Structure P
Amino acid sequence: MERVEAELFTAGSNDAVVRLPGRNFPGVLIQGDTLSILRTDVAELVELCAAGNLEGARHVASLLHADLGEKLLRYTDALEAHGIRRPF
């Protein structure tokens, strides 16, 4: 394990915006439990699609879209607040 200092652009949370040394742009730190939940949700979406349950798949996809949209908004707001251009 290596210890490094990182720049924190938002209050620590499940989706903190941080920049690691040597990186031009910050990233989003997703806690392991949150990452596991995202993977489980995607697996559910795949299963619903395979079963032909488009209504269920649309619902799960909508929830994932909203969750990722909130994370992206938090990220872009943090960049804007610190005068950093978006990398996309």
Structure Q
Amino acid sequence: MSDNVAGDQLRLFIERIERLEDEKKGISDDIKDVYLESKANGYDPKTMRKIVRLRKMEKNARQEAEALLATYAAALGMQLGFDI
């Protein structure tokens, strides 16, 4: 009996994961469509992805990443065309 209950519970977990994976795929497809739409309207999806990634970061983490980028660029003799 215990094996049957554990099996039923495991099956329910697996089915939930499968449903969530399907939802995740749908959402991923929707996001891809938005990037394609933005590209068709003249925006650069690569740059937009960077902005989305930066906006997810906390302010302090973003500032630290920007400072490191500026430090590394300066060490390589690169001049960034924007203020960090």
Identity of the structure behind 1.09 (criterion: Rg/Rh (Cα atoms, Kirkwood Rh), calculated), options P, Q: P
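Among the shown structures P, Q, from which was the value -19000 of helix-only ellipticity at 222 nm (-39500 (n - 2.57) for each DSSP H run of 4 or more, over all residues; to 500) calculated?
Values: P: -19000; Q: -28500.
Going through each structure in turn, the value belongs to P.
None of the figures in this text is laboratory data; all of them are computed from the coordinates on show. Given the structure is predicted, the values throughout are model-derived calculations rather than measurements.
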